[in-house]
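Before anything else, here is the set of structures, which you'll find just below.
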Structure P
Amino acid sequence: MKPSIDLILGTALWAWTIPRSQAFKLLDDFYAAGFRWIDGATNYPINKNTEDFRAAEGILHEWINTHGVRDLKVLMKIGSVNNLYTPENNLSPSFIQIIYNEYLHLFGEQLAEIMIHWDNREQAEEIQATLEALDHLRQDGVRIGLSGIKHPAVYQQLNNSFNFDWDIQMKHNLVYSDYSRYAAFHGSPRFMAYGINAGGLKLPTASYRQDSSTAVRNVPTKKYQELVLKVASTLENYNATSSLAPLTRFNECSMVYTYYSPDIKGILIGPSKNEQLQSTLTFFQQLQAGQHQELYQQLAALSSND
């Protein structure tokens with residue numbers, strides 16, 4: 001039986017293509033549906049506008065205070081020092097403690113997890129110091145994780161002295177996956193998948209808005225046209241033989257592929273509209289009920305990741 005999987009609301013586009021008022025509405029519906037995990041990062045939104053640095057977490061903090069919520073599970077990724085989409089970061093012990101204290105002030109006991117974000121370092125001594133700082137956070141009861149790590153094997157080797165039960169965020173979709181790069185961590189449900197729609201890909205019959213995720217992130221949709229056509233053909237054949245309600249969106253295929261992938265613990269979603277959120281929540285319930293396992297095998301056969 002598939003282990004329980006968390007659905008996590010992402011905030012990467014808040015204060016960018018998703019204004020404060022819409023983020024509030026998304027949070028309202030997500031919370032009302034019983035979900036509690038929220039994903040953030042110090043550099044959200046990464047829109048290269050310095051005035052918006054840390055704006056997404058500000059929206060979340062404001063919503064919490066407005067509604068008096070006390071039972072969220074907030075996951076914050078730390079290290080980046082700007083939102084200019086550069087690799088510049090600070091993972092020194094002193095900085096980790098400073099930013100951790102700031103998030104404790106913002107979210108209190110709702111701060112459930114801290115993840116190291118975008119670490120390109122390979123030097124064992126520097127990473128060792130980072131892990132020692134994280135160990136102090138773990139002693140406070142906060143879960144520890146990794147996201148966007150260039151040399152995960154170094155972390156794994158050094159972890160022999162710490163025994164962190166890492167959670168790991170990875171980009172994982174039909175087009176691309178970091179799962180193989182984290183081979184040293186395979187074998188247990190620890191992975192939280194993001195980017196599951198490959199930047200917002202759609203089936204051939206759908207169109208892309210100028211303010212869509214694919215547009216603002218410059219996703220090369222033409223590059224993936226062949227795969228999208230194969231997914232559409234697979235979906236058509238699946239619908240023709242399945243007794244379940246027909247699937248009609250690339251997002252649904254993405255959810256199926258991610259949900260049944262190995263070692264998945266959580267799925268990050270980034271809806272911009274409440275209609276998208278409600279559709280995702282409804283479909284997630286179907287997956288929890290064990291539907292569409294056969295489609296996963298067919299999609300996995302199409303993916304370059306398998």
Structure Q
Amino acid sequence: MDGILLLDKPAGVSSNQALQQVKRLFQAAKAGHTGSLDPLATGLLPLCLGHTTKFSAFLLDADKRYRVTVTLGVTTDSADADGRVLETRPVVGVDASAVQAVLPRFTGSIEQLPPMYSAVKHRGERLYKLAREGKEVARTPRTVQIFALELLSLTPPTLGLAVHCSKGTYVRTLAEEIGAALGCGAHVSALRRTGVGPYVEGEVRFLTMADVEVAAEQGGFAALDALLLPLDSVLGHCPSVQLSADAAFYLRQGQPVLVPQAPTEGLVRLYAAGDAFLGVGVILDDGRVQPKRLI
């Protein structure tokens with residue numbers, strides 16, 4: 001089976017555990033996720049099955065959306081509720097206007113230092129493994145983009161935010177820094193991913209693990225297949241290009257081809273006669289379509 005499963009990951013389960021369970025239910029030879037969620041987090045975990053794994057990088061690089069619940073006044077070593085409490089401080093003078101005043105500091109292009117409890121590697125070892133050993137090492141700040149940061153609710157010590165950000169953003173670090181700016185510290189107590197690239201909660205259906213299990217038990221592979229989105233949905237934002245039989249032949253050989261009325265730049269979805277999806281191409285400077293990733 002080839003396609004995308006939009007899994008609504010439950011709390012308390014790692015992304016890899018969720019992936020392996022779905023892979024077993026589909027009896028898939030190939031499967032992969034497109035950016036892990038912490039065990040504490042819930043929400044969208046797109047899983048690529050079959051040939052779709054070749055296109056997982058497009059979702060790894062896509063922007064992300066989250067709803068986050070922040071507990072003010074308490075900092076932890078992991079910046080979330082699973083960590084050890086480091087400090088407790090009173091939450092004084094934190095109202096909606098105070099929060100709105102600091103949020104602009106964390107929008108646009110910002111620098112983030114990857115937390116020690118992260119999957120970033122240091123000399124071949126994951127940082128979270130070193131952190132569990134009580135070690136802390138120097139990390140290099142990363143530039144990330146915060147496209148939107150919205151105050152959803154405030155009932156001290158609980159703060160609710162909506163975040164729309166680029167890949168590589170650590171929401172835990174963002175919450176921690178907002179807490180520091182408010183003068184009381186903070187950590188993430190709940191996190192839900194509500195969007196990855198073209199897939200946004202409310203616009204598409206997220207499937208629970210129970211949905212997948214029921215389909216496997218009651219409908220077999222036909223029912224499971226019906227849960228998958230087509231792999232070209234990963235690139236729904238890219239224009240499509242219809243190829244003639246000759247152009248499709250040469251493009252499959254890795255050769256760029258000239259397509260009348262094709263877009264002038266960027267990525268495109270490639271289709272052969274009969275609307276068969278071939279893969280992804282890129283427009284060259286001379287206007288030809290160059291294959292980038294084919295099925």
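FYI, it's all coordinate maths here, none of it is from the lab. This structure is a prediction, so every number in the text was calculated from the model and none was measured. Cβ atoms are built from the backbone, for glycine too; each structure is taken alone.
Here helix-only ellipticity at 222 nm (-39500 (n - 2.57) for each DSSP H run of 4 or more, over all residues; to 500) has been calculated and equals -6000, so which of P, Q was it run on? Only structure Q yields this read-out.
In this comparison of P, Q, the computed figure 2.4 for distance in nm of label points 7 Å out along Cα→Cβ at positions 23 and 255 is attributed to P. Calculated for structures P, Q, Kirkwood radius over Cα pairs in Å, for residues 135-262 alone is largest in Q.
If Cα extents along the principal axes in Å comes out at 70, 50, 40 when worked out from the coordinates, which of P, Q was used? Considering all the candidates, the number was obtained from Q. Ranked by distance in nm of label points 7 Å out along Cα→Cβ at positions 127 and 239, structures P, Q are led by P, which has the greatest value.
One of P, Q was used to compute FRET efficiency 1/(1 + (r/R0)^6) of positions 103 and 279 (r between Cβ atoms, R0 = 30 Å, to 0.05), and the result was 0.45. Which label is that? The value was obtained from structure P.
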